[in-house]
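Enquirer: Below you'll find the structures, each written out as structure tokens.
Values quoted throughout were computed directly from the atomic coordinates according to the rules given, and no laboratory measurement underlies them. If you're wondering where the values come from, they're calculated on a predicted model, not measured in any experiment. Cβ atoms are built from the backbone, for glycine too; each structure is taken alone.
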Structure I
Amino acid sequence: MNSLLPPNATEFERNLSLASSEHYENLEFPNQYLWNADQCPEKLLDYLAWSIGVDSWNSSWSEAEKRAVIKANFSVHSIKGTKQALINALKPLNFDLKIVEWFEDLPQGEPYTFSVEITSSNKSFSALIMNELETIINNAKNVRSHLTAIKVVSSSKLIYKTALATISGETISIMPKSNN
């Protein structure tokens, strides 16, 4: 066995090193996957997000959402403060986003303000999700701009079948001719 102990190590230190090395050699530690969002073990995704500086994180997200947020982190940070950074920050969470800046609004809004319209067909919205969205938006937007409104457009697809039947008729009674 190769040892990193110095030549003046005691017998106790050598025995301890020998006993622990047998244990550690059998451990499976996927070191080469730790920095890859696609291959990192699920239980370590929170630590990977922290280590690469993900601004907005929720441990209750699904595994797919966590991996997508980690992968989008570089594109968000490289263009932080732009409209595209907002879009990139919310895209992993399956939100379609429309940003209306103050000069695009009709009538024109207050300078350096913007509103966000979020369209989603597969998520329900609650106060918790709205707070999370506001945090993500505030982390990705530029500092001088102020969020004035978040408009949520929720759509659902409904498949329904209808049937229609029309019955029409007339009743004719034939009576004998009267002599009156």
Structure II
Amino acid sequence: MKIYNPFKKNFSKQELDAFEFLANVSYFSKFTVEEFEDIFPYLHLRTYKQNEVVFFRNDPSQAVYIVKTGKIEINLDIKDIFEVVETVKSGDIIGEGAFLPKKRRKFNAIVTSDDCEIYVFPQVSIFEIFNKYPSIKTKVLEVYANNLEKKMENILKSYRENHGFFELSQAFQNL
């Protein structure tokens, strides 16, 4: 016999679909249903069009972006040249600097697909959640730190494989 719990919340199909999608995003993969319920009201689904700018390099980091559908090009502008660093797609997250206070964007982010649905997670909401739910803060910042470690490993690997194509000391300035 199944016992009915009158205090258990029933989620809408939209919420359950969003929770399932977010569970496949690295930053949220260890979240409980309750933690998804805590952050979901702060996520704003927005549709961007092709060639629309999500953010520019040096903009303040005021939100994290989770790509639901579509593709975004991450590029670095060097004088008048734009060098593509990576292309992100569904399930990827960009703008992680907004998990930390007073950061600026390191790259430009521009939509390359016809349409792109993105969950926008405002920094003010992130900090509110971090203050209210330390377990969420711990889970998110652990993934953030692991991603930074992986990026550093990639930089060092590239440096070794390319016989010092760039000055490695530049990567450590202003840390």
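Enquirer: If mean count of other Cβ atoms within 10 Å over residues 57-64 is calculated from each of I, II, which structure is the one that comes out at 16.1?
Expert: Label of the originating structure: II.
Enquirer: Using Rg and Dmax of the Cα atoms in Å as the calculated read-out, with 18.5, 69 as its value, let me know the right label among I, II.
Expert: II
Enquirer: Could I ask something else about it? Rank structures I, II by Kirkwood radius over Cα pairs in Å, for residues 81-152 alone and report only the one at the top, that is, the highest.
Expert: Result for Kirkwood radius over Cα pairs in Å, for residues 81-152 alone over I, II: largest is II.
Enquirer: Then there is this: One of I, II was used to compute relative contact order in percent (Cα under 8 Å, 6 or more apart), and the result was 16. Which label is that?
Expert: Computing relative contact order in percent (Cα under 8 Å, 6 or more apart) on every structure in I, II gives 16 only for I.
Enquirer: Using distance in nm of label points 7 Å out along Cα→Cβ at positions 9 and 33, single out the structure from I, II with the greatest value.
Expert: I
Enquirer: Something else about it: Quick check for you: by distance in nm of label points 7 Å out along Cα→Cβ at positions 17 and 73, which of I, II is greatest?
Expert: I
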